[in-house]
Structure 1
Amino acid sequence: MLNNEQKKTLLKLARDTIEKYITQGIILKFENKDPVLNEKRGAFVTIHNKGELRGCIGLIEGTQELYKTIIEMAIESATSDPRFPPLTPDELNDIDIEISVLTPLKKIKSIDEIILGKHGVIVKKGFRSGVFLPQVATETGWDKKTFLEHLCAGKAGLSKDAYLDKNTEIYIFEADVFGEKDIK
């Protein structure tokens, strides 16, 4: 999906955005000429502090240029994840950043189409929805049934077996996942 230079650019952009916003309250200005970074793509920015999740927010579908999404999601992940207080300047040296750039969504007819570790999954029923990025399956070690139950009940607020309901829509996507730990 993205080459090494593009990944480095996005990671530096996310880090610089977070640092400038947390320390000065300023949104970073960024000039981009790379056509890939101008594509409308969904993306998540995940922040870990000493190996523990510290924030993760993203957009599933691209509504603006990828580099703009990274700037916006870096700030949101650092300041607006409802599970955590906003990041503080004292934490900046202890965090590492991971980015997930998403492919377009594909609606599936059967859960047999889901490949754990390769596909992210979205469940939608009525006004409720939930999403797991592809790496969730790898990080948790869950089998497909457990993965889908946690997605339905824990993320979407549905019954744990809602994925079996014909009225539940299931979408898959892939992600190019890379982090500061991987790319120097």
Structure 2
Amino acid sequence: MALVKPLVFQVSGFQNSGKTTLILDLIKRLSYMNIKTATIKHHGHGGQPDLPLKKDSGRHVAAGAAASLVEGEGRILLQAEKDDWTLEEKISLMSFFKPDLILIEGYKYENYPKAVLIRGEEDLKLLEELQQIEVVLCRDSDLTEKLQSWQEQPVFFADDEQGCMWIVEYLKGKWKDCEQNDFS
């Protein structure tokens, strides 16, 4: 059963830090626990995401439609055009599907609870620049040990499943006092 307003949690880090891998692992674990999860991903490769322009829905958008929705056998594909979408608008749109949780990949400077992925020392500035860091996952095992000794948040080696498990437990804890959810 979804909350009226879903919990929002970010997975942040620079390109190739392991955000997508972590998100996929979280989705699998949360789905297994019947936690309905929606995702929002920042297309960080520059430009607009590809549209299937040869399909009717893509042609509708290319012709000037503000949005096009295609449904078949229970699957909906939504394409929408607007000059600038705020993250709040995207969260509102995903909230329509009544998820328990919205996982956000990217948008590192937004102010939501987050996991930060660190590739190496060049990424350490994120730990000073970002807000609401709940956990740090590091791709460098030696740096992980250093961070564990001076970082106030929990720090895990990114290739170890303990970090993902910690995040799942953290998310479950957010609902601990909410009687309308049962994620046991």
Structure 3
Amino acid sequence: MSEVFFGLQLAVKSPPGDPWRRELCELVRRHQQDLAIADKRTLYGAFANALQQALPRCPLGYWDYVVRGEGEYREWMRGIEDDAEERWVPDQTGEAMEYALVSAFFLMPRGSSADVLLAERCDIPEAEWMQRDAFGLFLSAFPQLRFASVRSDAIYVVPGGLDLAFSLRELQGDGYDYLLPIE
């Protein structure tokens, strides 16, 4: 049976010291161990609520739904973990460093209840793909997922240190050019 990938990434304006970011990072850290299915639903409910709250502060984002997505899952994981391991340095242009990159992604069997829910949410006209409402629709699906039908999932907040951040210029440049403006 083939595996399906769904991933979502948002650039959130959340400068160092932002209480929202501190709360999100604490939520993720509290749930780093293997979780029971009910605990995953709680985690993703709180995570989705936090991102819904921050959605107006997200100038860039990306999402993808890929059938036969095992490779895509590994690629996202590798890319984000490589980012997390990089040494963070200030933007040399002096632009404000005030963005975090928040990601969530899932690998699930084709036809599973999680796949069906996310496939339905992704079935929107191309003209709406980068609309803020579309991201809200995806986020609202997270706490509804039946995690018994999710093979693997991950949440990342990069950079991980609360005193570190990207500049918007960096997130619009090389290596992040897949991030698109959210309308």
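Readers should treat all values here as calculations from the given coordinates under stated rules, not as data from a laboratory. Note that the structure is predicted; figures quoted are calculated from it, not measured. Cβ atoms are built from the backbone, for glycine too; each structure is taken alone.
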Q.
Taking FRET efficiency 1/(1 + (r/R0)^6) of positions 66 and 130 (r between Cβ atoms, R0 = 25 Å, to 0.05) as the criterion, which structure among 1, 2, 3 has the greatest value?
A. 3
(Q) When relative contact order in percent (Cα under 8 Å, 6 or more apart) is computed for each of 1, 2, 3, which one produces 38? (A) 3
Q: Using the calculated result 0.99 for Cα Rg over 2.2 N^0.38 Å, pick out the matching structure from 1, 2, 3.
A: 3
